[in-house]
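Please go over the structures that come below.
Derivation of every value follows stated rules applied to the coordinates shown; laboratory data play no part. Everything numeric here is computed off the predicted structure, so don't read it as measured data. Cβ atoms are built from the backbone, for glycine too; each structure is taken alone.
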Structure I
Amino acid sequence: MSSSPQTIVLGGGCFWCTEAVYVRVRGITDVESGYSNGQAQRPSYEQVCTGTTGHNEVVKLTYDPAQISTRQILEIFFIIHDATTLNRQGNDTGTQYRSGIYYTTPEQRDVADELIRQMSQDKVFDRAIVTEVLPLANYWPAEDYHQDFFERNPNQGYCVAVAGPKVAKFRKTFSELVKE
């Protein structure tokens, strides 16, 4: 297994929640909130929120494959969000909250496709998985105030109600992957 860093981008609803989990994962060396797979160049949060740019709220993960596999990253992903609701995560509704895996290598695509196939076959969820698996396109980092949002605002209402429980679920389900 190569130990040169790899990048994968995940859309699992609000990026504050997804980022809050992945900053705690052993082997993840960088997490950046951003927007991907839309049409607008250099979109702003306000533009993405309209749902008209086609972008998804995502986190860009840089990871060390010698410490964590793509499959492990995706197993976490499928535990911390609802991969069966189209364009929605909880109260967050719109195409910018769709479930998506945006790969940077053919190997990542293959791992994602196989994991989704296996979970579908094993009926892991009550409904069909609607996660899109596409090559990463038109990525743009989110504004500075979105970066490390949960870390800087742990008592903010959304963080307490939504991000905190996702972090707790990750810690409980994947205790062996929590950074010390």
Structure II
Amino acid sequence: MPLQTITLGGGCFWCTEAVFERVRGITQVQSGYSNGQALRPTYEQVCSGRTDHNEVVRLTFDPAIISVEQLLEIFFATHDPTTLNRQGNDVGTQYRSGIYFHTPEQQQVAQDLLQQLSQDAVFDAPLTTEVLPEQNFWPAEDYHHQYYARNPNQGYCAAVVGPKVAKFRKTFAQFLKP
């Protein structure tokens, strides 16, 4: 079975990257910006909110080891998909919840899961997660890659990223890389 790619926006990409780097079956995690208008946007431009880009991670994974549905279950458990353009204190369109699919099958799995989560009232508020094809992806600047791994004691990492990683480890121990 060939490797697949899916792109996820779950708030600050430092958090999302730190979680998914630990997931077995994922062979590459690339922080970047997608589904905006500007060509080669910078972090500063994206943070201005004027490019419409979202901070995302592009995941390359082995579907023989982990399924799209399992990846999305981790995704929904490690960010708040009910707050529009916000994750905690991070506010702006660049922090929106988004699933950016690469295949029609991924789109169907995402839509089915969103419907099931809504039907089962898993969250206390309506889901705001957008499901769109990935468009206009640009890798983030080098200093963003593996940011948490290189800066675990930095204030934001210690206060925000670390607890998300701990939650993932506790909730999804069966998906941890060896």
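Of structures I, II, which gives 0.50 when FRET efficiency 1/(1 + (r/R0)^6) of positions 52 and 68 (r between Cβ atoms, R0 = 35 Å, to 0.05) is computed from the coordinates? Answer for the origin of the read-out: I. A value of 1.7 for distance in nm of label points 7 Å out along Cα→Cβ at positions 28 and 140, calculated from one of I, II, originates in structure II.
Source structure of the calculated read-out (distance in nm of label points 7 Å out along Cα→Cβ at positions 44 and 164, 2.4) within I, II: II.
The greatest value of FRET efficiency 1/(1 + (r/R0)^6) of positions 12 and 60 (r between Cβ atoms, R0 = 25 Å, to 0.05) among structures I, II is that of I.
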